[in-house]
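Each structure below is given as C-alpha cells.
Nothing in this text is a laboratory measurement; each read-out follows from the coordinates by a stated rule. Being a predicted model, the structure only gives us computed values, none of them experimental. Cβ atoms are built from the backbone, for glycine too; each structure is taken alone.
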Structure P
Amino acid sequence: MKETVCLLVSLGTAVGLTGCSAPWELPPGIDLSTAQLIDLSYTYDDETLYWPTSPTSFELEQLEYGVNEAGYFYSAYSFCTPEHGGTHLDAPIHFAEGGRTAGEIPVRQLIAPGVVIDMLDAAAEDADARLRLETISAWEARNGPVPEGAIVLLRTGWGSRWPDALPYLGDDTPGDASNLHFPAYGEESARYLVEERRVGALGVDTASIDAGQATDFIVHQIAGGAGVPSLENVANMDGLPETGFWVIALPVKIGRGSGGPVRIVAVIP
C-alpha cells in the first residue's frame with residue numbers, strides 16, 4: 001500500500017517565544033506539501049555582486065565533466081568565494097569580537113517567523129534613506145509588536161536593480177566603497193528591533209544592513225554585539241506578506257567563518 005506522508009511544522013511549539021509573543025493568530029501548522037515556497041536567494045555565478053573592496057569574486061573551476069573511462073557520465077567542480085557577497089549571512093563575529101561564528105549560530109535562530117517591513121516610498125525618494133522608528137511604529141499599529149525571535153526582512157525595492165552594480169550599489173568603481181548609495185536600517189530602528197523587540201535576525205534586499213553612506217557600520221555593531229546575525233542581498237521579496245510566514249535561512253556552516261553564502265526560503269501557508 002502506498003502511503004502519503006505530510007510533514008507538518010507546528011508553529012505554536014516550534015519556537016519558544018518569550019516576552020513579546022506573536023501578536024497575530026498563527027496557523028496551527030504548515031503543511032509543507034502544499035505551502036508556497038519562495039526562494040529568497042540569488043544564484044552564485046559570474047554576475048554575483050560583491051562588496052567593491054572584495055579582492056575576488058565567485059570562481060567555479062571545472063574538475064571533471066563528461067563520460068569517463070568507466071563509461072558513465074561524471075562531473076565535479078571546485079568553487080571559491082569571499083564570505084560576504086551575493087545572498088549571504090553576516091555572523092555576529094563579523095563586527096563583534098568574541099561573537100558567534102557562522103558555524104556557531106543556533107539553527108533555531110535561522111528558522112523563525114518572518115516579518116516584512118516596507119520602506120519602499122522612502123527608498124524611492126532617497127537612495128540613502130534609513131529605516132525610521134516611525135515606520136516600525138506604523139507596522140506595529142497594524143500588526144501588533146514585532147515578535148521576539150522573528151527574522152525581520154526590510155523591503156526597499158532594491159531587488160529590481162540586481163545584478164547591475166551601478167544602480168544596485170550606487171557606484172561601480174572597482175576597489176572603492178566610499179561612494180555607495182542604497183537604503184537600509186537606521187541606528188534608532190536597529191536598536192529598537194534588536195534591544196527592545198529582541199529579534200532573531202535582520203535582513204534586507206540591499207547589499208548591507210547599514211546604508212551605503214555608512215562609515216561606522218553602527219547597525220552591524222548593534223546587531224553583532226547582541227548576537228543577531230544579518231541577511232544581505234535577500235532576493236524576491238516582492239510577494240512576501242507583512243506577517244504570517246516562516247523563514248528558513250541556512251548558511252554554509254563555516255566553523256570559524258564571519259559569514260557565508262545562505263539559501264533563504266520563505267514558507268507561506
Structure Q
Amino acid sequence: MESRNSSEIMVFHESFTPLPDHTQLPCEDGTFVKNFQEHPQSILLTESIQLVLEQIHPDSQYCIGQDSGIYWRITDPPQRGAAAPDWFYVPNVPPALEGQLRRSYVLWQEIIPPLIVIEFVSGTGAEERDKTPWTGKFWVYETAIRPAYYAIYEVQKAQVEVYQLVSSRYQIMPANPAGRFPIEELGVELGIWQGRYQNVELPWLRWWDAEGHLLLYGREQAKQAKAEAEQERQKNERLRAKLRELGVDPDTL
C-alpha cells in the first residue's frame with residue numbers, strides 16, 4: 001500500500017468539513033402552524049406527562065420537541081433533510097447543549113432517536129402515511145429517524161393510529177380493551193379524551209397511566225387537590241360531630 005507523507009495527511013485533514021450542529025442549521029421554515037388546535041394539543045401532551053418523565057429521569061436527561069425539526073440527512077437547502085413532528089420525546093439526552101436550548105434535534109450529533117413521534121393530521125392524512133422513499137413522512141420515520149412509536153392523530157375523526165417499530169418495519173398496534181395504546185417504556189397509554197381544554201370542546205389526544213387513570217394537566221391537578229382537601233375537611237367535620245354526640249369535645253383531644 002502506498003504511504004502518504006505528512007503534507008498529504010495535512011491537506012486531507014484541512015479539507016475535511018465537520019458536519020453542522022444544531023446552531024448551524026435552520027430552526028424554522030417560515031410556514032404557519034396549520035390550525036389553532038395544534039399548539040394547545042402539544043402543550044396538553046407535554047404538561048400532563050411531565051411528572052411521569054421526572055420520575056423516569058431524575059437526572060432530567062430527556063427532551064421534548066413541539067413542531068421542532070429533526071435533521072436526519074444533509075441536503076441543500078438544509079430543511080429538506082429534516083422532519084418536523086408536531087410532538088416528540090427523546091430519552092437519555094440533555095435538555096440543552098452546552099448551555100444552549102436546542103434549535104433543532106440533529107441525529108448525527110446526538111445519535112439517540114426519539115422514542116415516540118406524533119403527527120397531528122390537518123388534511124386527509126395522506127401526508128402522514130406517505131411511504132414514498134426519501135420524501136414521504138411515513139418512510140422517513142420508519143427508515144431514517146426510526147422512533148420506536150409513530151402516532152397519527154386525526155382530531156376530525158376522533159382517532160389515533162399508533163405504529164410500533166418491529167424488525168425494522170412499522171406495524172400498526174391494536175388498541176387495548178379501553179381503546180388506548182400502551183407505550184410500555186413510559187408506563188403510559190395514549191388515547192382519545194372527549195372534553196374541554198383551553199375553552200374548546202374536542203376529542204383531545206391524551207395520556208393515561210397503566211392503571212387507566214387519566215394523567216392530569218396543571219389546572220386539573222389543582223382542581224383535584226382542592227376537591228381532595230374539601231373531602232378531607234368534610235371527613236374531619238363528621239368525625240368532630242360524632243365525638244360531640246358522644247359527649248367528647250374534639251378541641252380537647
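Quick notes on this one:
- Origin of the value 9.0, where mean count of other Cβ atoms within 10 Å over residues 62-69 was derived from one of P, Q: P
- Here semi-axes √(5λ) of the Cα gyration tensor in Å was derived from just one of the structures P, Q, and that gives 29, 27, 17; the source is P.
- Label whose coordinates, when helix-only ellipticity at 222 nm (-39500 (n - 2.57) for each DSSP H run of 4 or more, over all residues; to 500) is calculated, return -3500 (choices P, Q): P
- Structure responsible for 18.6, with mean count of other Cβ atoms within 10 Å over residues 110-117 calculated and labels P, Q on offer: Q
- Source structure (of P, Q) for relative contact order in percent (Cα under 8 Å, 6 or more apart), computed value 28: P
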